[in-house]
Structure I
Amino acid sequence: MTKLQIKNLTVQIGNKKICEALNLNLQPTEIWGVLGRNGSGKTTLLHTIAGLRAATGGQILLDDTDITQLPRKSVAQKLGLLMQHTEDAFPSSVLETVVSGRHPHIENWRWENANDYEKARQALQQVSMQSFEQRQINELSGGERQRVSIATLLTQDPTIFLLDEPNSHLDLHYQINILEDLCEYARAQQRIVFMSLHDINLAARFCTHLLFLFDDATIHSGRAEELLTTEKLSQLFQHPICAIENNAKFFYTPAQ
């Protein structure tokens, strides 16, 4: 099983520190949620963990090897990143876009085979986009394009899912259903999910662990039930948060 360790990680943009000396040891079946205010650095942290930008200090270890020492193809076989914004440089069909998720697993100079296309079609079915496979990618709505991105990641089949706002552009039905499927898949297949979220209640519903990014680079991390207190959430978002109990579960809302 793939391991992801973050050791003494410091991430900085210009004069702003996102985090300092962050230590995490992510285990299979764990669902991590990253919460913080706009501009706190959630996307930057995910991109750094994915190896897309250099850390200011510390290490990201993938199976005990520094991610900067691994070929990008090897990294992509184990670690998949869902970007918050996707640019489509070239026109292509939905199916061709989704099957591109298999590229880290394909030998050089080999084309996709029937098995790769079968995986892509299964992923499209998981996000209820199977009837769109011949549509052009530039003809899709924002929510449909997001579901295609998630299907592409499922086709890639990484051990570690890094998700930047996975519920972006999705209506309520797909926000719940897709996150339910992803989290169930992670538990069943011994995968790790590490995702940035804006919605406290989605974090409370799906996450086993949370990471709070404060504006001053302070970090709080731990089990979700330990961090989901009105005091900590109010401090994080700099606004009073109250909890409403219903059927032994808590829902969080801004206080009036």
Structure II
Amino acid sequence: MNMMTTSYPAVALTTLSYGGPAARWRTEAMRSHATARLIHISKGQGRITVAGLTNGYGPNNLIYLPPYTMYGLEVGPTVFGQMLTLPEATGWPETPFHLRLRDVDPQKELVTLIEAVERELQPNGDPRAAQCHLGLLGIFVERQLAQRDPSANDARRETAAARLVAKYTNMIAQEFQSDRSVASYAAALGVTPTHLTRSCRKTSGHSALSLLNDRIHFEACVLLRETTLSVQDIAQRLRFGSPAYFTRSFQEKSGQTPSAFRRKGGPATRP
């Protein structure tokens, strides 16, 4: 008897924990992904910037990042969490959310659901079962969002500044390798560079240029650690005028040259 097989996109579960000062770039530098992410913080606290808006986080927090949402989070020595990659985000919200689960029952239910997904991602697990548990996790999230007290919504995300910065960071996420300047992004958004920078500082504490450079820096770190591309090729891919300019910019950001960063790294893992 022939049985029909279904191909499921890869689901991944990554641990978020403190890796020391040298590993801060792996979590704090602004990055984005073509697929959605779901972050569960089980202990510790810090700050997370999502779409240009910085907020605090703590234990039993659940943070959703749609595709191409730029983010970076502080992960201190007391923090432990997990990040779930959602290759298919159908049915999930189109905008980020930050749930703070205060009651014990939903906290336990969430842990049970994530553990079930993790179990099926093991070598002896079944991707079909993982997909089923992801479906249940989606229903859990939908119910929690429906039950959330409206007063718990972050009103700052609805301000004009936050909406502008969210659009800006979304553009960066998809075009950071295009060699566009802050002035170019601002013109596309219909504002002046000064107004864009003022808005970015208001919502995230960073300038518009800093957010852009941080995203480029993260990509440089990934390429240095996870590929064998030469420094010259990386500089060209990231649209730096020359390898020397790339080296100087990277050193100003990280305190070491690209070659030194690559030598000290070893195999890299990242969310």
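When mean count of other Cβ atoms within 10 Å over residues 99-106 is computed for each of I, II, the one that comes out at 18.2 is I. When helix-only ellipticity at 222 nm (-39500 (n - 2.57) for each DSSP H run of 4 or more, over all residues; to 500) is computed for each of I, II, the one that comes out at -9500 is I. A value of 1.8 was computed for distance in nm of label points 7 Å out along Cα→Cβ at positions 67 and 219; which of I, II is the source structure? Computing distance in nm of label points 7 Å out along Cα→Cβ at positions 67 and 219 on every structure in I, II gives 1.8 only for II. Computing relative contact order in percent (Cα under 8 Å, 6 or more apart) across structures I, II gives 26 for structure I. Comparing distance in nm of label points 7 Å out along Cα→Cβ at positions 19 and 195 across structures I, II, the highest figure comes from II. Each of I, II could give FRET efficiency 1/(1 + (r/R0)^6) of positions 171 and 187 (r between Cβ atoms, R0 = 25 Å, to 0.05), but the derived value 1.00 comes from II.
Rule-based calculations on the coordinates, nothing more; no lab input. Everything quoted here is computed from the prediction, not taken from an experiment. Cβ atoms are built from the backbone, for glycine too; each structure is taken alone.
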